[in-house]
Structure formats: structure tokens, C-alpha cells
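Below are structures written as C-alpha cells.
Please treat every number below as a calculation from the coordinates, not as lab data. Here the structure is a predicted model, which means the values were calculated and not measured.
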Structure I
Amino acid sequence: MDVIATLAALQGCARREQLLETGVTWDQIEAARRSGDVLRRHRGVYALPNAPQDVVTARVFRAQVGCVSAARHWGIRELPFLAAQATPHLIVPRNRSLARPGLRGHWEATVHHSDSYKPRQLWTPLLGALDQMADCVAPLDQLIAIDGALYDRKIRPEDMGLFVCGTERRREWLRARASALSGSLLETITGAVLDVAGFPAQAQREISRVGRTDFVLEDGTVVEADGFDPHGTRKAFREDRRRGRELQLQGRGLLRYAFEDVVWSPLNMILDVARQVGRDPRPDFRARWREITSPTGFRTANPSGREFTSFP
């Protein structure tokens with residue numbers, strides 16, 4: 001057996017026993033290592049020089065790749081938005097102990113203990129990976145990934161009924177908010193902002209002579225959240241102005257937000273909408289926003305407390 005081809009078939013990295021099971025001999029492994037075609041990445045772990053880091057770390061830990069790392073592998077968009085996900089996310093059996101000091105040296109990973117671990121499966125299936133995010137990312141980050149999977153038709157809304165991670169409150173919120181209509185993380189965040197503030201809005205509504213809009217508020221105001229790239233051409237610039245004029249001629253308000261507004265200043269958006277529709281947001285909207293943006297969100301009782309002072 002060709003050790004290079006065998007490693008390639010095993011995603012670029014394997015443990016020694018996996019290689020021996022395929023018929024590769026110890027002499028072949030050592031010859032490939034001496035020539036530099038194969039690297040010994042850890043005790044009993046051999047890899048091609050270009051092997052993905054997630055795969056190498058999973059082999060070192062005798063684990064599956066899961067959660068955010070597996071979702072990235074399956075092509076879920078918008079994942080770079082998730083913070084603090086530099087280390088591979090791995091799935092190990094619930095009864096596995098990682099306490100032996102020095103066993104894996106400098107190797108770092110975010111480890112999930114789970115009953116779903118399958119020793120012969122390297123990548124957690126997409127639906128399981130999305131579910132596992134409940135253990136380590138904020139509800140809103142998880143929703144962004146789920147919306148991306150729904151929009152790309154990689155999962156169906158009913159598939160979310162199979163989720164088991166996190167609390168029931170969190171799963172209920174995800175089922176209520178997830179939408180296959182959300183075309184970007186900006187739309188997902190904007191919808192969540194309006195929801196926590198208590199401002200009902202119709203998503204992806206078609207308006208005559210305007211076309212599809214991101215959100216339409218209760219008073220008819222249109223809220224648009226746009227990144228630069230899709231609107232950076234002269235043609236797109238002209239079309240945006242035409243749409244804006246048409247909305248004005250129809251007597252509709254228009255609130256437009258850029259990436260930085262939505263991602264870094266979402267609570268300012270709430271104050272803008274409150275001024276536009278002429279009523280206060282929910283008094284507890286800041287507590288509700290903290291809950292969906294905290295990794296521990298929906299693990300405690302419902303947030304409460306009157307924290308909002310009426311806008312001037």
C-alpha cells in the first residue's frame with residue numbers, strides 16, 4: 001500500500017494503527033517520514049505536510065471534529081463572524097478523561113464530551129455540529145449559522161426538532177427565530193435586534209416598484225441592512241437611490257444600516273426605530289439582548305428589570 005495515498009484517503013492524517021489496518025507497513029511509514037513526505041505530528045500520529053489542522057488535532061485527541069469546526073467543514077457561511085473559535089472543536093466520549101498531564105503537550109482544542117461520539121467518524125454531521133454550538137457559542141451566533149444552513153438548503157426547519165444540546169428555552173428561541181429567508185448575518189442580527197426590542201417586522205417583503213426589502217416595520221418603514229460588496233458598483237448605487245426615491249414617494253420611511261452599524265452598534269438601531277415608530281422599545285430590551293449575545297444565554301431564568309429610559 002502507498003502510505004501517501006492512504007493518508008490522503010484518511011483526510012491527510014491518521015494514527016499508526018489506522019495506517020497498519022489498511023495494509024501499510026511500519027517500514028513504509030518510516031521511509032516516508034525519513035524522506036519528508038510524511039510528518040510525525042505526535043506520538044503515533046502521521047500526516048501529510050498540508051493536512052488540515054482540525055484533522056491533525058482530532059487524530060491526536062482520538063476525537064471527532066465537531067461544533068463550529070465541523071460546520072465550517074460543511075460549508076456554512078458567516079462562521080468567521082463567530083468570536084474565539086481559533087482552536088479546533090472536538091467531540092470525545094462522555095466518559096473520556098483528559099486529565100493525564102503532558103499527554104498532548106502544546107496541543108489545544110475546545111473539547112465537547114458527548115454521547116454522540118462515533119469512533120469511525122471523523123466529521124460530525126452538519127445537523128449535529130449546529131446543535132453542538134449550544135454548548136460554547138452565544139444563541140445569536142448559533143442562529144447565524146443555522147440561518148446560513150437553512151438559506152443554503154443544507155438543513156430543513158423541521159430538522160431543528162432533533163436538537164438536544166442546550167436548554168429547552170434556547171431551542172425554542174432558535175426554532176422561533178430561525179429563517180430560511182435570511183440572506184446574510186446582517187439580516188439575522190437585524191431581525192434579532194427588532195425582536196428583542198419588541199418591534200414586529202415582516203422579513204423579505206415585496207413592495208410594488210421597489211422589490212424585496214429586508215424588513216418592514218409596523219408603520220410601513222423599511223429597514224435595510226447592507227454590506228458594502230453587494231452594493232459597491234455604480235449600477236447598484238443607482239438602483240439603491242431609485243428604490244429610496246420610490247419608498248419616499250410611497251410615503252414610507254427608510255432606515256439603512258451598514259455592516260458596522262448592525263454588528264457593532266445594534267442598540268443604536270433600536271433607538272432609531274423607536275424614534276421612527278414613535279414608541280418605546282421593551283423596557284427589558286438590554287437584558288434580552290445580553291441574553292442572546294452571551295454564551296450562557298438561556299441557561300437561567302428569563303431576564304427582567306426595567307432598564308430603559310424613554311427616548312427624548
Structure II
Amino acid sequence: MRLNQIRDFVAVIEAGSISAAARQLGVSQPGLTKSVGTLEAELAVSLLQRTPRGVSPTRYGRAFYVRARAAHSELEKAQHEMAQMGGARSGHVAIGFGPFVAAQLVPQAVVQFRRQFPAVELRLLEGFAHATLPLVRDETLDMVVSPRLPGLRNDPAIRFRPIFHHNQIVVARRGHPLAKVRRAAELVGAEWLSFEPRAVTDKALTHLGVPAPRQITQCESLNVLFALLADSDMLAVASHRILALPNAGRSIQEITVSDRMATLTVGLYSRADAPLTPPAAALARLIVEVGRGMSAAA
């Protein structure tokens with residue numbers, strides 16, 4: 001099995017056809033077909049099946065792709081790392097992050113990173129951890145900045161490095177009927193928005209003594225969260241820092257309950273079995289520095 005065979009197979013799967021993959025790689029279609037065919041012969045299985053729209057993986061192809069893509073990604077990183085050790089400051093870094101982190105932490109770190117690595121291709125992907133962490137596993141992303149998710153502590157493929165802690169609060173629109181409530185028990189029955197993955201919000205409400213609602217609106221957009229809170233009687237559990245964001249104070253307020261709220265640990269997720277490339281490691285250090293600086297200033 002040769003490295004170019006893995007490269008060719010991954011390219012065909014991701015392009016959806018042999019012709020498109022050949023154009024991307026700058027090789028001939030017959031050559032690419034032969035490369036994948038040789039790989040199939042070595043594995044003694046059929047990896048691809050033809051469809052009216054191109055090709056799609058067989059069940060063997062799907063299983064092999066998961067491993068092949070990760071291997072191909074590691075080899076590309078190794079190639080970039082050798083170049084960086086020789087003095088080059090190019091390469092690729094991809095980071096995922098949640099909406100709140102996007103608003104406060106990531107921009108500061110990226111500005112500093114750009115000064116150090118102006119030639120590195122940088123990808124920034126916003127999304128909740130349940131959507132971005134699988135992209136760390138398959139090495140589409142180098143890292144993800146996110147709250148610690150319940151249930152992920154025993155995942156051997158992912159390493160979590162704590163950065164700082166959020167104090168959480170209950171927020172609602174100004175003038176909300178429950179604005180003067182001081183006991184969490186009085187919030188039972190309210191309609192809730194979840195600005196973090198559902199498991200995080202459920203854990204926060206349970207800690208507060210409020211049963212997790214049967215239905216909840218999960219919102220992954222900061223702007224939409226503000227709009228929904230401002231125009232409805234929904235409540236949300238969020239970081240106390242949300243009130244410091246632009247325009248937040250005009251539309252939402254804290255419902256100051258006396259019950260103790262759980263803290264939320266935010267940290268850096270990365271693969272446990274593969275080191276970060278030098279540029280990715282540099283960005284990780286900046287993320288940690290900025291995050292801990294935010295925590296110290298709070």
C-alpha cells in the first residue's frame with residue numbers, strides 16, 4: 001500500500017467522482033482509476049461503487065475512509081512540520097469554537113497568531129462541540145475550544161485541557177414576568193433556550209434544582225439568542241460575561257436567584273494520540289493565554 005494510493009482514494013471519496021478527484025490532484029482519470037483499483041486488489045475488497053452521480057463508498061470503503069483520511073491528514077502534517085523545522089512558516093491550522101468563545105476569546109488569539117504566522121492558512125469554524133469534536137477525531141480540525149461536555153471524560157481519543165471557568169447565570173428579557181424571582185424553584189415550567197449543548201444546560205438546571213425541561217430550543221447563534229430572549233418569555237442559562245457583550249445590556253438582564261449556579265469549565269480539545277504541528281501548538285498557547293487572562297480580569 002503506497003501513500004499516493006491513500007491520497008487518491010481519499011480524494012475520490014471527498015470529490016464524489018473520479019473525474020473531479022483527477023482534476024483536483026492534477027492526474028489523469030485512467031491513472032487515478034488504476035491507483036484505486038490496485039488498492040482494492042491489495043485489500044481484497046471493493047471500496048467504491050458507481051452511481052448515476054459518480055462514485056460512493058461501499059461499506060468497506062466507508063470503514064477504510066475513516067482510517068485513511070486520518071492517516072493522510074497526519075502525513076500532510078508531518079510534511080508541513082518538516083518544512084517548518086527547516087525554517088518555513090507556512091502550513092494549515094483549523095480550529096473550532098462555540099458561539100460565546102467566538103465573540104470574546106478567539107479574535108484576540110487570532111490577531112496575535114497572524115503576527116507570528118502570516119503565511120499559515122487558518123480555518124475558523126464556529127459550532128457546538130457535539131458537531132465539532134468529531135472533526136477533531138478525524139483530523140479535519142486541529143483543536144476545539146469549548147465547555148467541558150458531560151460524558152466525554154472517558155473518550156481516549158480526545159484530550160481536554162482546562163483553560164478557565166465561567167460563572168453561569170439565568171438571563172431573560174428586560175421586564176420579564178419572572179425578573180424579580182429569587183428562588184430557582186419558581187423557574188420550573190419556564191420555556192428555556194440552550195446556548196450550549198443540551199447536556200450542558202440540563203446539568204446546569206439540575207444543579208440549580210430545576211428539572212430539565214422536556215423540550216428546549218437549542219440556539220447556536222449569539223445574535224439569534226439575543227433576538228429570541230428580547231422578543232419572548234424564554235429563559236437561558238449563560239456565562240455571566242454575556243452581559244458585557246455589545247447591546248446585551250439593552251435587551252436582556254440577569255434573574256438573580258439565590259441558589260448557587262454551577263460553574264462551566266472551558267478548555268481546549270485536541271487528539272490524544274497526535275501532537276499539534278508547531279503553528280497549531282502556537283495558536284493553542286495563545287488561546288490558553290488569552291483565556292486565562294480573561295479569567296484573571298473577571
Structure III
Amino acid sequence: MLQLILSILTNTLPFLPFAFAVAISFNVLRATDMTLDGSFVLGAGIFAHLIVVNVHPVIAAFVAVAAGMLAGVFVAAIQRGGRVDPLLAGVLATFILASISLILMGRPNISLLSYTTLISPAFKASEFHGWRVVGCYILLTCFIIILLFRAGVGLRLRALGDNPQLLMRLGYSLEANRMLGFAITNGLAGFAGMLSAQITGFADIGMGYGMTLTGIGAVILGRQLLRFFSRSSMVRISGEFFSALLGVLFYFSIMVILLRFDVNPVYLKMCMGFVLIFFLRAAFFVRQPVNT
């Protein structure tokens with residue numbers, strides 16, 4: 001049982017910052033930002049390349065997150081003036097970022113197993129200590145993001161998603177706030193990619209494939225589960241992040257359990273899809289009021 005819990009946590013922790021990025025994009029900015037896939041790979045690739053050329057891990061980490069933020073600013077600039085649909089802009093930006101990542105990496109795959117990273121000394125001491133350090137990094141990041149979105153910045157970004165005309169009447173720039181919002185989400189994706197590269201020991205050009213869709217599924221599932229257990233239909237800022245955590249935990253719990261039952265990896269995604277559909281439909285019907 002303990003091994004099962006550890007397997008779930010080791011899958012959940014690296015994905016959590018990415019899930020937060022999806023939650024901000026999907027629930028706050030009201031945009032399906034497919035750029036997150038590209039920013040995830042970009043953060044991992046830049047971090048790995050800088051480590052290989054003997055750049056200090058702290059500097060490499062900051063550069064990886066900054067690169068993700070620049071990718072967010074880029075996709076926001078594509079949408080400037082509302083002339084390009086956010087989904088299409090994200091797809092176009094992902095195509096461009098795939099080439100940029102490959103150019104910066106120099107090859108499709110970079111191994112980090114023989115290099116010192118931010119977390120490798122902790123894992124050399126013990127696996128438990130390593131995961132504790134990873135957890136501290138993630139909890140600190142999540143705490144900062146929650147504080148940020150409970151402040152005025154978070155309110156402006158929510159207004160951007162819910163009522164952009166109101167934001168304009170209050171004298172705030174739509175484009176500046178859009179760039180800020182996408183910079184935060186893609187910076188989180190770059191952070192998740194950088195962290196994932198250290199945990200797995202490599203950066204690969206295909207490591208971000210389908211992550212945004214997985215994140216959206218987990219976030220929607222967590223939101224439905226939170227509504228199922230809550231009496232209120234409203235989900236506040238902290239609740240949205242908690243629902244993302246709940247959805248990711250539930251998603252990877254199902255995946256680990258299916259693997260424990262020796263489900264063929266070829267059928268894993270299909271089984272996960274049907275299980276998620278079942279729970280999403282069940283949560284929707286349970287929340288429906290009963291007509292009397």
C-alpha cells in the first residue's frame with residue numbers, strides 16, 4: 001500500500017505546477033492555451049542544455065522559467081487585438097517552439113544523469129530526501145502563485161477572462177494583462193519541464209506531447225469532484241488550485257492502479273479516457289437538482 005501511495009505522489013508532484021498553469025489558463029483567463037506543451041519542452045530543453053555546458057543549476061533554472069514566460073508573452077502578442085483565436089494562437093506558437101527547442105538543445109535528447117542539478121545531490125543522499133526537496137520547491141511555487149492570485153493581479157486577470165470590457169473601463173490595459181497572465185502560466189509550464197527533466201534524468205523533444213489535454217482533463221475532473229463534495233456551486237481562487245491538485249491526484253491514482261492490474265500500456269490511454277468520462281458524467285448528474 002505504501003509503495004502504491006509513493007508511486008502516485010511521484011507522478012503527481014512534477015505534474016502539479018503544470019496543472020496549476022492549466023487551471024489558470026482554463027478557469028481564470030478562459031483560454032485553452034496549447035502553448036503550455038511547447039513551454040514545458042522549452043523549459044526542460046534549455047535547462048538541460050545549460051547544465052551540459054556547465055552553467056550553475058540555479059541560473060539554468062531561472063533562464064528556463066524566463067524562457068517559458070517569454071513564450072507566454074509571444075503567444076499573447078499573437079492574440080493582440082483579438083484578431084487570432086487563443087486556441088489557434090497556441091497551436092501556432094507550439095509549432096514554432098518545437099523548432100526553437102530543437103535548435104537550442106542541438107539534438108532531440110539530452111541526458112542529465114551524469115550532471116549535478118538542483119535536486120540531484122538530495123537524491124544521492126536518499127530517495128526520500130530527494131522527493132522532500134522536490135515537494136518543497138513545488139509547495140513554495142504553489143504558495144507564491146496562490147498569494148499572487150489572491151491579490152489585485154489575480155482580480156485583474158479574472159476580470160480579463162470574465163469581463164474584459166469592465167477591465168478596460170477601470171483603466172487597465174487588456175494587452176498588458178493578457179501578456180502577464182500568459183507569462184505566468186507558461187512560466188509555470190517551463191518550471192514543470194525543468195523539474196521533470198531533473199527527475200527523469202533527461203530532456204526530450206517529445207516529452208510535452210499531449211500534456212495540456214491531460215491537464216485540462218485533470219482540472220475539469222478536480223473541479224467536478226470539488227463541486228460534488230461542496231454545497232456551493234461557486235469555486236474560489238484557492239478552491240480552483242485545490243481542485244487542480246485533487247484532479248491530478250485522482251488522475252494519477254487511476255493510472256497507477258491500472259498499471260498495477262497489468263493493463264497493457266497500449267490500452268492505457270483508452271482506459272483512462274473511459275474512466276474519466278464515467279466520473280465526469282457521474283459528478284455532473286449527482287449535482288443536478290431533483291425536481292419535485
Starting from the value -25500: which structure in I, II, III was helix-only ellipticity at 222 nm (-39500 (n - 2.57) for each DSSP H run of 4 or more, over all residues; to 500) calculated from? III
If relative contact order in percent (Cα under 8 Å, 6 or more apart) comes out at 21 when worked out from the coordinates, which of I, II, III was used? II
Match the computed value 17.5 of mean projected area of the Cα convex hull in nm² to one of the structures I, II, III, and report its label. III
For 15.5, 49 (Rg and Dmax of the Cα atoms in Å, for residues 134-205 alone, calculated) the corresponding structure among I, II, III: III
